[in-house]
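Below: a set of structures, written as structure tokens.
Any read-out appearing in this document is the output of simple, stated calculations on the displayed coordinates, not a laboratory observation. Keep in mind the model is a prediction, meaning the values are calculated, not measured. Cβ atoms are built from the backbone, for glycine too; each structure is taken alone.
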Structure P
Amino acid sequence: MANNNYSVLLRLTSFLLRYKKTLIAAGCALIFTAGVTLAMGQGVKVLIDEGFVAGSTEKLNHAALFIIGVALLMSIGTYTRFYLVSWLGERVSADIRQSVFDHLLTLHPSYFEENRSGEIMSRLTTDTTLLQTVIGSSASMALRSFLTFVGGLILLLVTNLKLSAFVLAGVPVVLLPILLFGRRVRSLSRKSQDSIADVGSHAGEIIQQIKTVQSYTQEDNEKQAFGLHVEGAFNVAKRRIKQRALLIAVVIALIFSAVAAMLWVGGNDVINGVMTAGELGAFVFYAIIVAGSVATISEVIGDVQRAVGAAERLVELLNIKSVISTPEKPQTLDWKSANELDAQLQINNVTFYYPSRPEQAALKNLTLSINEGRSLALVGPSGAGKSTVFELLQRFYDPQEGNIELGGKSIRELNPVDLRTQLAVVAQQPSLFSGDVLHNIRYGKPSASFEEVVEAAKAANAHDFIEALPDGYNSFLGEQGVRLSGGQRQRIAIARAILKDPRVLLLDEATSALDAESEFRVQQALENLMQGRTTVVIAHRLATIRNADQIAVMENGQLVAQGKHQELVDSSPLYRRLSELQFQETANKDAMTE
């Protein structure tokens with residue numbers, strides 16, 4: 001994205017234009033305040049010429065009352081302007097934050113694998129807050145200063161053409177450092193925002209993995225590493241502040257040097273009778289207004305430069321296109337009857353490479369068929385591609401070759417939301433949210449009643465331990481369900497899947513973290529749930545393997561054998577070895593139990 005223009009800010013004006021009435025009202029208040037401020041100069045002129053110089057108490061009183069009246073109008077206009085502009089800043093910032101978050105939810109999972117969550121969160125929070133400050137404060141100051149600068153310049157020309165030449169001659173001299181330093185400030189502002197994102201990303205990762213950090217006694221090393229990130233961010237900020245402070249200092253020095261020269265020339269003109277003291281007073285007032293406006297603009301330009309940096313980062317997020325696209329005219333899944341979907345799954349000659357590992361195929365020419373209402377167990381060593389099949393079935397990725405069908409329709413031709421509505425996943429390491437139990441189970445079906453949630457929990461053998469929690473179904477689980485054991489978290493996830501009542505089940509050894517008694521009960525619940533549903537299971541345990549209608553043996557992303565348990569024991573050396581290891585592990589566990 002180009003760094004030499006402000007086009008990114010124009011992209012964000014669409015958010016402002018949603019509130020045209022408020023924008024117009026704020027603009028009117030801004031113009032009114034600027035006009036009233038400039039009118040104060042005429043009061044100063046009358047006060048000096050007709051009050052002080054003429055010695056008229058009546059004129060002096062009138063001039064004072066005029067200035068007081070102008071001040072009251074200025075305060076009213078300022079209140080209105082400040083409220084409306086601040087409201088716009090908060091509203092637009094909230095809209096941008098919502099728009100970016102909504103867009104993030106549509107992006108493909110690989111984007112989040114390749115980009116740090118801390119940096120994304122920094123853009124979503126810090127950058128939008130910075131924009132809020134600029135829109136709600138700095139931009140208003142800049143516009144007000146621009147209006148008073150233009151108006152003051154016109155009144156300077158009207159008041160005294162000769163002295164105005166000094167002001168006009170100084171304008172290019174003042175604008176030159178603004179342009180020169182402005183580019184540096186914008187570049188450093190972008191670097192500053194990126195370094196702050198690095199700090200947040202590092203801190204978030206360490207806090208999330210705090211048990212690992214403390215277990216390996218890496219606290220001191222992490223403190224040192226975080227300190228380096230903090231110092232790096234501070235050094236970038238220091239350079240940015242130095243450039244901005246230098247800009248302000250140069251502008252102020254130039255402005256007040258020009259004012260001093262103007263006062264010297266104007267004072268001589270008053271002494272020589274060329275102009276009145278009131279005219280000089282009014283001219284000085286307008287000159288100070290113009291000078292103050294330029295100084296304010298030069299100061300605000302730093303905030304605007306930072307806003308450009310923040311806007312660039314936000315627009316980058318908004319411009320990212322998801323590689324998983326929804327077709328323009330998506331097909332719909334065919335229903336056999338009122339409550340039954342054709343849920344046959346077909347994986348046709350699929351080859352897939354993860355974007356992060358483009359040289360290594362995760363799946364090679366894989367072909368599998370899972371009949372409607374039947375179950376297929378995926379078996380194989382670690383890295384065989386079993387989890388990748390789940391990723392592709394949910395269309396988190398698209399294969400480079402081949403296609404996947406559900407109910408005879410290619411899942412590329414379906415709306416991803418419609419596809420995933422028909423799927424329920426129970427992972428080996430379940431993901432829970434930091435809300436309460438009710439929220440986590442109801443995530444499978446937000447409209448479910450409390451009674452439906454309880455029934456799902458009972459079916460997953462989770463009701464009893466939930467009831468034993470301090471607040472039952474309203475118990476807060478902590479981040480990622482940290483307050484529950486592994487087996488309890490898994491049963492919550494199973495209850496969520498049961499509540500969703502999908503047509504296709506994807507089970508990543510859903511009972512692996514349960515004790516023997518709970519496993520038996522949950523296995524029964526899952527078997528009941530699997531009735532009439534198409535089910536794909538990543539299987540490690542013999543109980544799961546033996547109960548499957550078909551078993552697919554995978555190795556290095558390829559299908560090496562398929563059939564029933566006994567058939568594979570006889571025909572597949574790999575399956576036989578895996579099966580023998582399972583028997584040995586089961587025997588060892590039984591011996592330990594005895």
Structure Q
Amino acid sequence: MTTLGTVEILLTLAIVVAAAFPTGRYLATVMEGERCFLSPVLAPVERGLYAACGIDPKQGMSWRGYTAALLLLNALHFALLYLILRLQFYLPFNPQGITGMPPAIAFNTAISFVTNTNWQAYTPESGVSNGAQMAGLTVHNFLSAASGIAVAVAVMRAFAAGGVQTLGNLWADLTRATLYALLPLACVFTILLMASGVPDTLHAFATVTTLEGAHQVIALGPVAFQEAIKELGTNGGGFFNANSAHPFENPTALTCAIETFMLLLIPFALPVTFGRLVREPGQGRALLVAMVGILGLGMILAYAAESAGNPLLHALGVDQAQGNLEGKEVRFGTALTAMLNVGATGTSTGAVSGATDSFMPLGGLVPLFLMQLGEVTPGGIGSGFYFMVVFALLAVFVAGLMVGRTPEYLGKKVQAREVKLAMLALLILTLWILCGAGLSLVLSAGLAALSNAGPHGLTEMLYAWTSATENNGSAMAGLTATGPLLAYGQGFAMLFGRFAVMVPILAIAGSLAAKPKLRMTAGTFPTTGLLFVGLLVGVIVILGGLQFLPADALGPIAEHVGLRTGTTY
């Protein structure tokens with residue numbers, strides 16, 4: 001590790017946290033329908049959309065109505081995206097003449113983008129036309145991100161008032177999140193990326209003559225705009241197969257830092273929005289401190305593991321001064337690669353700038369473990385926040401058991417119904433990850449997808465099912481996920497990991513919204529100080545992470561021990 005590398009990581013985190021406060025306050029303003037500096041331009045557009053669709057933004061929805069509308073909308077968009085991918089040959093802007101996807105891959109991809117996972121079981125340059133990229137994938141980058149923000153804000157409203165039966169209006173929440181937040185930010189960062197060398201064009205692929213006199217086809221397309229919303233919406237689906245390691249997506253060390261900033265900005269801002277809406281800023285800051293603390297530690301640990309290099313190469317006398325550079329772009333180096341990879345897995349973005357499969361075992365364990373924590377550090381856009389609230393409820397429940405009082409969080413009593421629903425949401429993820437990985441490792445179809453045996457092969461499979469279920473989308477390159485078992489199996493894992501978790505969380509929000517908001521007393525456990533932050537982190541690690549420790553011990557931990565002892569598999 002170098003001082004410069006450590007400073008790069010800490011400085012980027014500090015800049016994002018500083019920007020999260022005004023961004024969070026802005027989100028609170030627009031999501032509640034208040035005027036902002038963009039209102040003179042965008043308010044007429046917003047009112048026009050409501051009028052055209054027959055929507056009354058002031059008409060609230062119960063948690064059941066909110067949930068049903070959200071599920072129906074995403075089901076319709078899944079069907080639409082599936083058709084686009086199957087029939088993309090007939091769409092405009094297809095200079096490559098790319099044909100439709102096979103059914104299994106189209107199913108997997110459609111679910112992937114609807115659930116904010118963006119798992120790519122296809123090669124984008126040759127598998128998706130420019131028209132399908134724009135009309136299908138980019139549109140769902142906005143929709144899935146807006147859906148996460150909408151659910152997060154609905155949960156916030158449950159704590160903001162007492163004795164209410166509604167959580168807001170889904171259609172208004174989706175419109176405001178897209179129109180006032182995602183779209184303007186995407187436009188700004190698109191221009192910034194274009195100025196940094198990222199292409200954004202509808203021209204056909206370029207054909208160039210190499211130094212040897214051969215002809216090479218270079219893929220081009222509307223890259224910058226998709227790159228911007230991919231990062232801002234914690235989507236992660238790259239225009240190119242190499243994703244954020246590709247020079248047309250991420251050309252310089254500066255753009256690497258900018259992309260890390262983009263993918264962390266809104267997830268870090270939502271706790272600030274929470275504090276603003278409940279009128280207790282300290283509550284939001286406590287959640288933010290927990291998020292930043294775990295993620296920052298993960299970045300430093302991954303950087304340390306990669307900087308140490310490969311002990312087998314050390315034994316051969318190979319100079320490892322630059323650390324483990326296998327699978328990394330030299331224009332980024334070890335520090336920035338570790339920062340973006342860990343930031344991407346910590347936010348469910350999956351847009352890695354280096355090959356995770358080439359990380360050292362402990363370096364690969366960090367992003368894997370961050371996903372296994374429940375994607376809350378800070379997690380996907382919206383989803384990280386509302387799942388962090390689940391852990392906060394469990395933390396105050398544990399605190400209540402310690403002191404013998406009915407637990408409360410922001411004046412709302414946390415009772416058996418909320419705790420049961422919270423555990424249901426947590427166990428859904430565990431079920432799909434461990435059962436999916438275990439089943440794949442005993443079936444011939446699953447084993448055939450692996451290119452590595454031993455602990456590393458187990459890590460690849462465990463990583464894949466964790467990434468799919470936690471809606472992350474990153475993968476280790478040694479796994480081929482195009483077969484029916486993984487294409488369909490992981491498709492359903494993404495589906496349940498997204499929507500089967502949303503339902504109990506919205507049910508919790510509906511239950512808490514209907515409860516009266518109580519005043520804090522001398523016996524109320526404080527939830528704004530470092531004591532609560534420590535308790536919250538402990539609950540996240542124990543409930544979110546340690547259930548996966550036996551599997552991790554057989555995978556990356558065993559591989560690390562093997563490297564240290566010279567054991568081969």
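Listed values, structure above:
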quantity: Label whose coordinates, when Cα extents along the principal axes in Å, for residues 243-402 alone is calculated, return 106, 42, 20 (choices P, Q); calculated: P
quantity: Mean count of other Cβ atoms within 10 Å over residues 323-330 - highest-scoring structure of P, Q; calculated: Q
quantity: At a computed 74, 57, 47 (Cα extents along the principal axes in Å), which of P, Q; calculated: Q
quantity: Label whose coordinates, when relative contact order in percent (Cα under 8 Å, 6 or more apart) is calculated, return 19 (choices P, Q); calculated: Q
quantity: With helix-only ellipticity at 222 nm (-39500 (n - 2.57) for each DSSP H run of 4 or more, over all residues; to 500) derived as -21500, matching label from P, Q; calculated: P
quantity: Structures P, Q, by distance in nm of label points 7 Å out along Cα→Cβ at positions 227 and 307: label with the highest value; calculated: P
quantity: Structure responsible for -1.03, -1.04, -1.04, with log10 I(q)/I(0) by the Debye sum over Cα atoms at q = 0.20, 0.22, 0.23 Å⁻¹, for residues 491-546 alone calculated and labels P, Q on offer; calculated: Q
